[in-house]
Structure I
Amino acid sequence: MDDELKMKIKYLQLTGLEERWDDLIAECDKAHLSSPQFIRHIINALYEIRTQRARAARLSSAKIPEPWVMATYPFAKQPKINKRKIITIHDSLDYMTKKQNILLVGPTGVGKTGLGTAFLMHAIEAGHRGRFVFFPELIDELNKSIAAHKEDRILRAFATYDCLLIDELGYVDIEPAQVALFFRLMSMRHRTKTTIVTTNLGFQDWGTFLKNQQLTAALLDRLTENAHVVNMRNCTSLRPKAAYTDLATNLSDQP
């Protein structure tokens, strides 16, 4: 490739084409492609380069701790889950196209985060913008936004994600001002975006947790109006017993 062509490729912002140019030319020569076929081959290669980079960028910005996918979820260890229902929701992608929420309710260790992450990963693979955030982390960001008088900016940032996974709701205390901001966020996303929530709290416990019965009722109404509720309260823990044994041993050794 001569310097003039390199300059034109850079001007047209055809990122990735220059580095693959020689390989693409070799592939076309080997296949004896006609001029239209050659152009189609180049365009397809460029499209693939850009979509792969866009996918990588979406995954990076989603901040997913562990990239669970539905194909590897251990359904055999959780026979009480309606696998057919879960797979149907996942594969149809209705939860994204119809702006449906997903609420995963159950005790610690039963695989709520794994399922939620699988739904989030699938949405990202389909071209949607997503974000994973632990509920304590979200509350911390909201709390900092109050102190810095940047509530609107933080709320808009979280409200714009096509799919937002809020993990471990109910594991930290929450103040009235933070409850109000969380309610505003869910209201902003209501009917326009998909929100996935994992929680160890039954819906009857949300009022005690949020310390505001009226706001809790309104929040649950918004979250469950157009939602899939996955009850995992009778599921068994997927975490190895050895992990709990080691934890107990470590705690007993502390002074």
Structure II
Amino acid sequence: MIPYLGNKSQLSDFLKQYVPKNPKIWVEPFGGVFGLFFTLDLKEYQDTQFIYNDINPLNCVLFENLKKKEFLDKVKSTNVTKEIFLDAYNSIVNQEENKKGKKVINVSNSEQRALAWLIILCCGDSKELMTKEFKGNSAFEILKYKLPRYIDYFKRIQVSNIDYKEVLKQHDSEDTFFYLDPPYVGFEDYYINSKFKGESHNELSKEVKDLKGKWLLSYYKFDKLEEMYSNYKIVSQRGTVSEEFLILGV
């Protein structure tokens, strides 16, 4: 629904054939924009508790505000121009770079910050989120048109902003389903406010193998994929950008 790196809505038919029906708890430790969730028929998940987690606090601030009618009304009344986009960018990014040469990202639990981030996601460069390039407001206008049909979805989401390992520990049970969509190998630096780096993939493989719950893990192909998950079934489907691989822990 919302433009973002790695959005899985376009691969939902491929993914959903491996998803268990109506699990007690559905958890996404690398939530992003919750693309797969928004393609579900909630009538089939009436008893499911949905846990959204992302280490990027801007994503979490946005999803907390999407639950509020006042915020949705503000989104629908906003007409994005290039000037408004640049104002949104400047409210999120401190133009004075820190000593390491990285942009300083401003985050707070505010409606204004959530709206600014939503404008950046919809109207900026989806591959380079924190750039000043204005791509137009068409995605934002389409989102405004779609919002009413997702009100019930927003209400079902429980938001957290902690490390993915803590989410696994908090919610692991035989009644839990985890969908994991981490930064892919070689793409770790594309995500802001993330500490998930190259060595994190080995760590993740150990974490999921110890889970009591069922899980699915998405990746692009990398050299050690089959070796790391040799005891698990791996399926794939060609996507719009590359071939998508899915490790089945179900």
Structure III
Amino acid sequence: MRRFATLTTVLFAGSVAGSIAFAQTTGIKPKSKGEETAVRAMLGAQDPDTRIKAADDLITKYADTGYKPYALYLEADAYYQKADSDKAIVYAEQAIAADPKSYQSYVLLTKVYGNTTHINDLDKAEKLAKIDNYGKLAIDTLATAAKPNPTLPDEDWKMIKDDLAGQTYLGFGIGAVYSNKIDDANADFEKVATMDTDPTDLIRAGRALLDAKKYADAVKWFDRCATFPGVQDNITTIAENDKARAQAFIKK
């Protein structure tokens, strides 16, 4: 599965050097030694709960920190990892309010709404509108996003942007499934398969189609997950079990 906050490990790695590189592009830098220590604690946190606390500590103690939008995004991402979608949405929206160009927050919101939408939801239309809105903003802001770290090789930056776009297309695809636009959904999921780095997103794609009773289409994405480059055995097992479930419906 994807590790937290795609850019953090690549751009910051919890180091002062990473923070300085970030500042060279954005103009953001700690205003004091204390703030620098708080930023490093946030970037170096190894689990969601520690990350949430460190981000809260930074924002609370240093209210004018230039890292506030990113801290809010990290909290949103941490809550998403904890399967707390409501808080993930709240903090991602706060990150966008603090920085309307927070492309990672748009991506996260697209994915959260995609992952929490189901065919019989009473608020399905509202969720589908959210997926469409946040997804378009994600793609637009990604297209113009500057490389956060000037030392990051162009090919690595492209890989990061592709991964984020792939996650966005997962949301688009799920939205298309529940709008009964299956050809569009499969086209979006193909982009997930070629751009996204997390094979479990293909399981979610298959399960959306399973939920919509599009069993043959679902099988395709469970297969793609099971054969994803470098996929872990436990993920392959989940994909194969889901494939068997879809095939059982086809035989009925």
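Read the figures in this text as sums done on the coordinates, not as results from a lab. Quick caveat: nothing in here was measured; it's all calculated off a predicted structure. Cβ atoms are built from the backbone, for glycine too; each structure is taken alone.
The value -0.49, -1.27 for log10 I(q)/I(0) by the Debye sum over Cα atoms at q = 0.10, 0.16 Å⁻¹ was derived from one model only; which of I, II, III is it?
So the calculation was done on II.
helix-only ellipticity at 222 nm (-39500 (n - 2.57) for each DSSP H run of 4 or more, over all residues; to 500) was computed and gave -23500; which structure, I, II, III, did it come from?
Derived from the structure labelled III.
5.3 is what came out when distance in nm of label points 7 Å out along Cα→Cβ at positions 46 and 86 was calculated for one structure; which of I, II, III is it?
II
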